[in-house]
Structure 1
Amino acid sequence: MEHETDAIEFDERKNSLRLKGFDYSSRRVYFVTINVQDRRTLFFNQEFARLTVDCLIELRAKQNFNLYCYCLMPEHFHALIGTGESNLDLGRICGAFKSLSTRIYWNYGKGQQWQRGFYDHIVRNETDFFECVKYIKKNPQKRNLEDWQWVGRIDYLK
């Protein structure tokens, strides 16, 4: 039997993917997934994919966050991101990437590039971290994307 309080907690959660009261600017590592609007396969276009990855790497350098691992798939994006020395919360980092990459997209297509929001998982320990790295790096293999080049590691744990 469902309790009335269970339904209230669910209703609050469905409107926001973020944990209520959690400080997303704290020096943590997050596993992030961002989906392309309508799951369109935009990143089979190699030039557009390269420009999007370049945008991500330049943003990391300018904003001083950590990018431990990333994979730009045809219709979604995964990354392990640490807020590092950026003084930005995760939402601002992801929002900046989505905004800048959408400006690039408008040279190739029309409308909205990304779905609203993003999904995150707070990495809890070193084992969790390396499981996420493995998942991200193997994502193209699971889809039989031979020689998929939009996977990389920039920063490493110290």
Structure 2
Amino acid sequence: MSSSSLGGVALKLLIAVATLMLGIVVYLFVMHSHSVLYRYFEAGSPTKEPAFAIFNPFRDRQPERSAEGFLQRLRDGDCQNAMSELSHQLQYQQETCEHEKGNPLTSWRLRNRTDEPQSIRMYYLVGRKNYNGLEGQVWVTVEKHGEQWQVTRYDRSY
């Protein structure tokens, strides 16, 4: 093999590796910029939420950690303090805590996530102590304040 043909092979290999690296960088950027890769909606769904969603494994999970911390506080009976930090009116906070006390959370599963530049709304199916295997629904909204995600809304369906 001549040195010119080795140089041609090396150049082709270098171009292939560079293209592959660029493809990986573009793929990771696209993957990271969308928290949900696919949503399937059933016709006539009263919640307007997807029947299932495929989440991006590379998404930023800090908003979800903030929401889950809030849900843990509700589950642990710290409803008054958790709700006092939200933008809801006092009557809504009291009604919610009364419902949470009577039907405490036992589990939750993230089912959808809708991202906006400064806020994210997450939809969870939740288990409750008195639901006998049925699941309820909650929506938790977080907003970015500086570098932190803070829960600002909690909506529920019993």
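One of 1, 2 was used to calculate percent of Cα pairs over 23 Å apart, giving 40; which? Let's see the in-between values first.
Working: 1: 40; 2: 51.
Comparing all candidates, it corresponds to 1.
Who wins on relative contact order in percent (Cα under 8 Å, 6 or more apart) among 1, 2, i.e. which is largest? Working shown, then result.
Working: 1: 33; 2: 16.
For this comparison of relative contact order in percent (Cα under 8 Å, 6 or more apart), the top structure is 1.
Computed from the coordinates by the stated procedures, all read-outs in this text should not be read as laboratory data. Computed from a predicted model, the values in this text were never measured in an experiment.
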